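Every number here is computed from the coordinates shown, using simple stated rules; none is lab data. None of these values were measured; they are calculated from a predicted model. Cβ atoms are built from the backbone, for glycine too; each structure is taken alone.
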Structure I
């Protein structure tokens, strides 16, 4: 499993808008459509990556906790499904059910959204404030498959706690590491 770091979108960057199909609900999700959230977390994930599998259950729990506090989570898979069919929309829907994802799991078939975010790996995590400006991009936590640290989400949770409390978020953030996004030909 190759370890690819995230590219670290510049803090303060306006969240790139998108309109993508949700594999769970069948609806189209438009990011900026009537945004009333205190924060938005956009995650690039997939079904088969060991780094994503490692955090899937804690991610689901963290998303539930922060959804109750006004933060929405949106997951996106942009992998090439011709070469990685386990990351296709039907499998995404199954994966969301298995992991109890209560957030949309969107399919970026053209990979245009992943490119707009300069996403590089799965998981690649971006948190935005209520004005949809980037306040955090980096690790879920310091755990990875095989390093024997528990997946807690403490890095992302710390940023979200500061955001909700109106406090500054530490700009010393560490890149996420995971499998590279599977780009098309």
Structure II
């Protein structure tokens, strides 16, 4: 059964590979087509704008959450189903997480990475139990996958926590993985005995 809402983290620019914008548009149209509302950072530029515009064009509901400082710089998307203006980046991330059933990261820069890592950390700590997916357009997230695997080998990430971050280059396959994902049972990071 499709999610009611999916939070999408994405770059505020489109990058140099046109395949990333195509992947963003495919994801937006797919979410709208299955009746899943898109929650995202509220911008009109880059991959953020691409995913939002595609969802809107396909008749979907799109909720943007943007800090006042960015909204004032006129980067806010004015054609959304709902635009929520908040006071800070912290409020933005908290509302995006609260209003979403799952997370998908498109390619992006430091802001996208920071949002993604926070969502994954919250899963690791048991703050929420929501799946996280990387839309691996053009192999963009492959280096992050290698880092996470190395972190498991080095003993900094539990295998159960590593398994909470799914990766696929195909939007439909990624959403299907997210829908079938279940939280790992067993120890959470905080349950590890201190020595």
Note: distance in nm of label points 7 Å out along Cα→Cβ at positions 6 and 174 at 1.3, derived from one of structures I, II, originates from structure I
One of I, II was used to calculate helix-only ellipticity at 222 nm (-39500 (n - 2.57) for each DSSP H run of 4 or more, over all residues; to 500), yielding -7500; that structure is I
Taking Rg/Rh (Cα atoms, Kirkwood Rh) for each of I, II, the highest value is that of structure II
One of I, II was used to calculate FRET efficiency 1/(1 + (r/R0)^6) of positions 94 and 118 (r between Cβ atoms, R0 = 25 Å, to 0.05), yielding 1.00; that structure is II
When I, II are compared on relative contact order in percent (Cα under 8 Å, 6 or more apart), the highest value belongs to I
Calculated from one of I, II, distance in nm of label points 7 Å out along Cα→Cβ at positions 70 and 126 reads 2.3, and the structure in question is I
